[in-house]
1. A value of 0.20 was derived for FRET efficiency 1/(1 + (r/R0)^6) of positions 51 and 131 (r between Cβ atoms, R0 = 25 Å, to 0.05); which structure in 1, 2, 3 was it taken from?
2. When helix-only ellipticity at 222 nm (-39500 (n - 2.57) for each DSSP H run of 4 or more, over all residues; to 500) is calculated, the result is -10500; to which of the structures 1, 2, 3 does this value belong?
Structure 1
Amino acid sequence: MTDIPIKIFVIYGNSIHDFGTLTKIIKSLSDQRYQVTVQHGFSNPGSVPANFHVFDFCEKDKFINLISVSDLIITHAGVGSISAILKQGKMPFVMVRDPKKNEHVNDHQREFVDFYSADGIFIEVKLITEIIDYLNCIQSIPLPTRKYITNLESIRSDLFSYIDKIFHD
């Protein structure tokens, strides 16, 4: 391994529910070989190791930049975060918020992960050892099995054209 720290970006998302499961896992990343940036949202990460940089929220450009410069990204199972990571050509390491632990209001994240887990667009993480295994061989993190494709821009363009037509005709 090199002397350059491995850059890890952890994304809690914006749920008002605390994400204790993720907090427990990332505390194991205190090794100085890692440079950890944590977007904790409304969750309380508590005291964090010295190699952690934490913030609650940031603007979109900073968020995308953090994804693009990171070697490994750990995220909640939010579609927006997973999509942003895939758009940067990176493999998301996904953790599901558990409503039984009061980490979310329902099981939609579990349903999403179960439905798409075979597609090879993310890696579900349940234990810190799964992350450490990848960190020990960082160069072998797989890429997503397909490019992320969205038609959101064309939908947005059509919507704005429609709105312009309504107000200007």
Structure 2
Amino acid sequence: MSWLIEIVSKLPADVATGLLAILPVGELRLAIPVGIEVFGLRPLQAFFVSLIGNAVPALVLVFGLDWITRWANEHWAWAHKIIMMVYSRTERVTRGKYEKYGLAALFILTAIPFPLTGVWSASVASVIFKINPKHALPAILGGMITAGIIVLALTIGTEGVVRSLT
């Protein structure tokens, strides 16, 4: 992961933080602490830049994943295979939760700041379960904001504890 931080550290801090938030691996769970601790952004600046960056994949996936999948099937078989593996994994992990909780499952999947949860997973799930974007996006974006608040609070709290110990 240090190679990624080295690459983005050459960019302006807010741009680098926003780009980290776009990535499926860390999303804003990575971007907020890195924005504050590594790039020196103010906490609210890191929070808002991360929200903007993390919203990008939600919009692209919710509105464009079906098209991307069809295009990959026609032009890049290897990419289509990867997309189908992601579909399969996401459906396996989220089907029971979606059947039990409905739209709230998208919110919960996005709001809980654990690995393999977040905007990417919830957006793919919304496409798999054919949820209308006007219903899916508020749940996903609401969960994203909640996750951002949790991560920001944990980052600020941890930062304060570490500073008091040194």
Structure 3
Amino acid sequence: MLSDKYIAVGKIVTTHGIQGELIFLMYDRSSHLLSEGCKVRLVGDKYNKEYSVNSINYSSTKFRLTFDGVNNPEDAARLRGLIIMFNRDGFPDLQGDEYYLVDLIGFELFDSVGDNIGKITDVLELPTNNSMVIEKNGKEILIPIMDDFVKNIDFDKKIVKVDNIEGFLI
């Protein structure tokens, strides 16, 4: 079992070439968190193993990397679909009122009159904006993370307060 210090940062999508290279998706497309020599955990159904990043290439439209000990297409193919977990201690320090989107998962969402809307179960990086996924009455609602809408984030109480925008919370 992983400790809560490990955060999902990406996913292995497919293999590339004959040297064990892998194409991966970073959940935060602007992140260059992974680097040569860093340690990651690859996890999946009944799979949990630590690897050291041997090489990484962020310059193409498809991010590529290799791991120590993965040197051929067969070994690489076994890693397809696995989630890349990175130790939270390796995240860059935050400045001022910055926060990581992943930190909102598990917070309760309240509207401007104090009604509990639901629990934040996930955050998504979408082309137009980042959004919170809220579980409400067995359904998922997407709420944009925008200054006009999100009024307060209280990290001590683990709550987010939002103004209702017609169409989101009805």
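Just so it is clear, none of the values below were taken in a lab; they were calculated from the coordinates. Note that the structure is predicted; figures quoted are calculated from it, not measured. Cβ atoms are built from the backbone, for glycine too; each structure is taken alone.
1. Details: 1: 0.95; 2: 0.70; 3: 0.20.
The structure behind it is 3.
2. On the way: 1: -10500; 2: -28000; 3: -500.
Source structure: 1.
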